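None of the figures in this text is laboratory data; all of them are computed from the coordinates on show. Just so it is clear, the model here is predicted, and its values are computed rather than measured. Cβ atoms are built from the backbone, for glycine too; each structure is taken alone.
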Structure P
Amino acid sequence: MINRKIKKNIIENFFKGNVIIIYGARQVGKTTLVKEIASEYSKDSSYFNCELASVQEALSVPEPKRIKDFLGSSKIIILDEAQRVKNIGLILKVLIDAYPELQIIATGSSSFDLANEVNEPLTGRKLVFDLFPLSLEEIMGDMGFLEVESNLERILRFGSYPEVFFSNEKEAIIKLEEISSSYLFKDILNFDKIKKSSVLVKLLQLLALQIGSEVSYNELATKLGINRITVEKYIDILEQCFIVFRLNSFSRNLRNEISKSIKVYFYDLGIRNILIKNLNPLSIRNDSGFLWENFCIIERMKKNKYSNVFANYYFWRNFEKKEIDFIEERGGKLYAYEFKINKEESKAPSIFLKTYTNAEYKTINNKNYHTFLIKD
């Protein structure tokens, strides 16, 4: 059993007058987490699967007494995949207003859907937590850093979805196929006007082949036979469903800095690799450097998120093709990182350090990554 980092933070915020919202992609362990919490409060908690029609019907009318009669006498109410309930934001509001002694936990695999429903009704009345595929610190657990080290290449190949991580290679491939062909699109295809899953698969495949490179919406649109606006919309929805995320280019002072470009990375490398049908060992593939870059960025973001470290994230490049993989802006300073899986050191672009005198620069490789991704 893996101890999820956000569990402690969630429990510490019980019964403080807020609805607790847990976002995360399907299969990252949201249901396991909330059921684990429910088991620890077995006498005071009730779990409801909102994908069931009976639960959706029972919660369909914003009448607090009727809803409370259905939910029962438990003090902790868990609504899993809550975005499936129509007008869930209003339902949660009337419920917490009428019964402030309740602690409601709602999970959602689409932040777009659920956030749109709850943001306005629950203004000032919610706490939001994000759950990602397993982080390095979660994998390390009580076993120590050797547990991470021994699984490093596996994570770069198969990712860290819980069920995938604890499977042998053959089973991991089957599970990744299932996630990528079924669960991955379950929420996305519910959005209006998104009917062609084949276009989404092709878009994801194109993005998978471009990790670490700048992405052109116009080029993607041409290759897919759709317009630029639709490409942007699709990527936005993929981001809201925790499949990919974007990094914008950093530009403050220099005229020759790239200022309007983006890069797209995957929340999980197993999903990325299964989309392009390449789960080969690192020794025989030519994209290990890009895998390392994606890995370091998402694991750093997990670490910061779980540790309540707030930062802005970018990449940097100028028209002379000088570049830096990752810029972290926090506490009024810039922290620049270059990711080289087997190279001990790389040299920072002098123009960047000369321009941004408050910046620090560091190379992250397979020898020092633990200080960057686990304990800084």
Structure Q
Amino acid sequence: MQQINFAIIGCGGITLQNHLPGLAMCPATKVVALCDTNPATLERARQQTGVTITSTDYEDIVKRDDVHAVIIATPNFTHPPIALAAIAHGKHVLCEKPLALHARDARAMAAAADQAGLRHMTAFTYRFVPAMRYLRHLVGRGDLGQPYHYRSCRLQDWGTRNLGWRQQKKLAGTGELGDMLSHRIDFAHVLIGPMKRLVANTRNLTPVRGGAPNDTDDWVAVLSEFACGASGVLESSKLASGRNESWRSLDYVEINGSAGSFVFITGQWNQLQYGKLGGPGLETIPVPREFWTWPGSPRDPDAGDPLVTFRYDQAWEFVDAIRRGRPCDNSFHDGARTQAVMDAAVRSAETKQWVELEP
């Protein structure tokens, strides 16, 4: 098995928490280079990993012959130039979401990677929650019937702390829309299909965060119609006081169809709620053990906190796609499709009108 050498571009929290542990469980993979524009962040990652090749300039990294693939975990506005440079040098790319500030740039990233014959992946990490995997399987099998409604609600308590570059529109593009609702838009695409049109609203309730200006959205809501005829209601907030954060806060998805209804809650990683048409109500159903890990993943589902370790399967999917020369489950095309919905939501919130999405 030929070794796949990785470079990590952006060495902040998401890299240390998700990407490095995920790669560490994949056989015949090695992180050989690190890059971050912040020298202190770069040095901390160097000390933690022992990787000796480091740079504050991504161009130095992506042109290296000993690098086969890169993971991009940098501020959103930098994703397209870094990805395109890596692709131009023949590197497979896994990029954090959102892929870009605009759908046209995300589509350009996907087109360039396709043309170069490279693997490309959007980091929609929550696809790897076992309960979401099982729900996707059940819907694909037809257990939902004709889709009627999709709704998601993501509520966290982030208070008014400083979020760094994430509270600057020129660097992040959006706030809660890109941070959290992007995942739930991806859920909708996976479970229901593409959206046809939408109307949205956003609110900035904290113009100052941690003593610094904030011009991004703290709250967003979307009302949508899907191409299949189903309705959608999506809401996400950073300011749901008392709701806590991450998997300790509400991350709820419900879908209703002609044959029944399902409820997915991220924190309940190994179970779903299900109710049949005309039945007495929702009941809890377990997620079969075969869905506890991604197909082929070497991860032990009984080791560690399952609400953390499911994220490591993302690295396995990327590595396995590279080895087999197949498309990644969540490619740049998926990221671009979600970005198009986000762009439409921004336009709708600005114009206070419904916005049609391209087929």
Structure R
Amino acid sequence: MNLHEYQGKEILNSFGVRIQRGIVAQSPQEAVTAAKQLTEETGTGWHVIKAQVHAGGRGKGGGVKLAKNLQEVETIAGQIIGMNLITPQTSAEGKKVHQVLICEDVYYPGESETDEFYMSVLLNRGSGRNMIMYSTEGGMDIETVAEETPHLIFTEEIDPATGLLGFQARRVAFNLGLSGMAFKEMVKFVMALYTAYVESDSSLFEINPVLKTSDNKIMAVDAKVTIDDNALYRHKDYIDLRDIREENPIEVEAGEIGLNYVDLDGNVGCMVNGAGLAMATMDLIKQAGGEPANFLDVGGTADAARVEAAFRLILRDPSVKAILINIFGGIVRCDRVAQGVIDAYKNMGTIEVPIIVRLQGTNADIAKGLIDNSGLDVQSAVEFQEAADKVQAVLA
């Protein structure tokens, strides 16, 4: 579950991570009120207006701007709220901005120069350990840094038996070139950041930039946080942080009826039971010359109602030119799935796109007979390759 910047910062702050303070606003008038409150609390004269959407690169799309007075706060907030923000991480249509974060200006003059760093905490799937990835090149796309100057990216892997140790946090601060008070502040920041990552059951914390202020404080100026959905039962308060306006509406609808669905850019709809088989089916479609239009796992229950719901989701995509149903009947009986397909087809009336059904496992022979004798425009297959050949034929 992805969070907005202001929500991620709230979690960070709750674990003792210093953050750039801000107040979320839903309208230009609320933005002015928030700016006044921040001025009273922090003394900040200028304010940063940030669009709150689930996408990076907001500044490049005009979603992050500096306001030097209250009139500019109101004007800029009015420009950003309601706009379709297009960034390198959104579709061509962009994402509609419903709210902005009014932040204090933390780039104030002082005894030393400010500096920006990149830092993230995530799972290294190769080693099976959490790691801290960090760089002196904060404020830039980490992908660009990795491609052009990979020697400026450092990693620190954490042993799950011991957790993050003090010497590792000190090594992070050292590699970032810090000394004195800034060094000590960074060590505290890193320790608190990792604690927040673990205790919140997150799958990603990305802070870009981490700022060293002119008076040597270390703080998170941005926060991209992803919570592990499988751990939400341990964090009931986090569930309310979900903003479905930021999610694909078809995926949201699928989740509400218990289907695992991911929308993709392709022309062959997939209906499969089991994530592993679904991935293999997507490979099969590509080998047959098609492109998967979705990932859809119907799970172990594939009755008529569930199959019909899956059909309706797939057919809402106008790019779908064929549907491949690939079910392995272990717990679920293939004949029951076949009957579900037939009943769903009849309930929905005419389906314009070709349907290929491959059923293997328990009662697969009975299932094939049901499909073949149904009188419906549904093609049955037994082997994987046979299904691929039929997909290829209908796309030709």
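One of P, Q, R was used to calculate semi-axes √(5λ) of the Cα gyration tensor in Å, giving 37, 23, 22; which?
Numbers: P: 37, 23, 22; Q: 32, 25, 20; R: 49, 25, 18.
Computing semi-axes √(5λ) of the Cα gyration tensor in Å on every structure in P, Q, R gives 37, 23, 22 only for P.
Given that percent of Cα pairs over 28 Å apart, for residues 172-339 alone, derived from a single structure, equals 46, which label among P, Q, R identifies that structure? Could you put the intermediate results ahead of the total?
Values: P: 26; Q: 35; R: 46.
It must be structure R, since only it matches.
For which of P, Q, R does distance in nm of label points 7 Å out along Cα→Cβ at positions 60 and 164, calculated from the coordinates, equal 3.7? Walk me through the numbers on the way to the answer.
Values: P: 3.7; Q: 2.0; R: 2.8.
Clearly, the read-out refers to P.
The value 16, 38, 34, 10, 2, 0 for P(r) over Cα pairs in 10 Å bins from 0, in percent, for residues 212-275 alone was derived from one model only; which of P, Q, R is it?
On the way: P: 20, 45, 29, 6, 0; Q: 16, 38, 34, 10, 2, 0; R: 14, 34, 26, 16, 8, 3.
It must be structure Q, since only it matches.
Could you tell me which structure in P, Q, R was used to calculate distance in nm of label points 7 Å out along Cα→Cβ at positions 76 and 156 as 4.0?
P
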